[in-house]
Structure I
Amino acid sequence: MSRIGLLPIAIPRGTEVKVNGSEVVAKGNKGELRRRFHPAVSIALKDGCLIVTRSNDSKLNRSLHGLTRSLLANMVTGVSEGFEKILEVNGVGYRAQKTGDKLSLQVGYANTVEFPPPSGISITVEGTNRIHVTGIDKELVGETAAKIRAIRPPDSYKGKGIKYLDEKLRLKPGKSGKIGKK
């Protein structure tokens, strides 16, 4: 049995969830999310909790059981609390700033890189080197943060570039074959 799929999802106060067949709509103080799920998995609302069950034990249904429960839990958490990813810009002369609704990055290229955030995502810059990506859809927040990081991934020798705040970099040693010449 799926250990994740069997766990009920508690709905916090101020959050409203409607189940119409295979479509689920979640509304909270942060916004509204709507998603359609596979019909092999049924979703029920009982006693302020969402319960996910599957019709049979085929391999597809077993894999969809835990996936559906995780996606539902992310929807409920997103509309009630929201999600955030923090990126850090490291390097001499590297900086980030907010220009209108776009993110402007100076990360070692000849020109400034402009990044427009997708709808539903807000980007704020703390100082000149911290970027906060927030939103209610966990997938979209993670995808947007990954696209920003992909503009200049961290260098493996000096660590220059854009990295996640909690990311640990393994730096390679430089040239060690040099012998002190005079």
Structure II
Amino acid sequence: MAYDMPNGWYASGSNPNAYEMGIDPGAGQNGKNAATIRALRPETYGYGRLIQKFASDKYKGKRLKLTGFLRTKNVSEWAGLLMKVEGKSINRVTGKEQNKVLSLDNMYNRFVSGTTDYTKYEIVLDVPDSSAYIEYGARLTGSGQIWFDQISFEVVGNDVPVTSSELKEPVNFDFDK
């Protein structure tokens, strides 16, 4: 089964060719369309992402919440929504401009696996004044299939905590599980 790629979206990841990605007609909540990522084989390595990237100008200096619904089927490793804020920097070796990750949340610290019904998830990140782009979408690592829909953005106040996947401080110095 081949899926049509939604306008403005593209496939990426460490092994995007191991996945089919696109629109699954009628598979969303309320019978509407949903985006999907499906592993082509039961033993799939790496990950695939279906993402969109846009200029961050409208959100600079603000805290941004991404809300979306995710459903999974037989996810062997993990899946999640993602949002990444990028800025520009100069590569010290080549002297060329490159993208630099300023903040990221791919739900690694609260990932979804197995088979689940549509569930609402939120990602909240700060968008620094030095940002250039915001990238968002979904990621499937390993085999299985995911669907996502009803994606929205909302500017929120600083009273809403950031959900970054990064540790806030060092932990577990004694290696206790």
Structure III
Amino acid sequence: MKRLLVASGLVLGTTVAVAAGFTVSSPDLAPNQKIGQKFVFNSFGCTGENVSPALNWKNTPAGTKSFAVTVHDPDAPTGGAGFWHWVVINLPATMTGLAQGDGVVDSKNLPQGATQIHNDYGLAGWGGPCPPVGNKPHRYNFTVYALKVDKLVIPADASTAVVGFMINQNALGKATLTARYGR
């Protein structure tokens, strides 16, 4: 049994390694704490401002050529798929973060070449948390991926599953910050 576990760990380790010291943080989010109302979606019964939080990352893996950022709610009642709130690809390797509000649809704040993929709200930009009333608080995983390619070539109509696959196939490492929100 030990051999199987070790072998499995080696196989998984080649897909996406957790790079030593690669971290993501935010002046707007505290780990495992409630997300502020400013960042909450403004529809589906929620009354937030739908502003994307600032994210900062450091100690990226050697060989990083670009970044991708995803925000995923694994607790959404979607039959196991979770809910994608934000997906940004093709951020240059020189970046160390995103400013608050950079996730607005058709953002002019993102660097040239960066692309926001349609989230599960159907928006190409940030869509804040808005879980069903009465559920336990949901987890929102803010993940920054260091990629080994300069650019991901993704069809304009690609699903978040396809984009996630492409991100993971090209990841050198990832760093995640988890925050929560419930209503």
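Suppose you compute helix-only ellipticity at 222 nm (-39500 (n - 2.57) for each DSSP H run of 4 or more, over all residues; to 500) for every structure in I, II, III: which one lands on -4000? Computing helix-only ellipticity at 222 nm (-39500 (n - 2.57) for each DSSP H run of 4 or more, over all residues; to 500) on every structure in I, II, III gives -4000 only for III. With Cα extents along the principal axes in Å derived from the coordinates and found to be 78, 42, 24, which of I, II, III does the value describe? Structure I accounts for this read-out. When FRET efficiency 1/(1 + (r/R0)^6) of positions 96 and 136 (r between Cβ atoms, R0 = 25 Å, to 0.05) is computed across structures I, II, III, the figure 0.15 traces back to III.
Only the coordinates and a few stated rules stand behind these numbers; no lab work does. Everything quoted here is computed from the prediction, not taken from an experiment. Cβ atoms are built from the backbone, for glycine too; each structure is taken alone.
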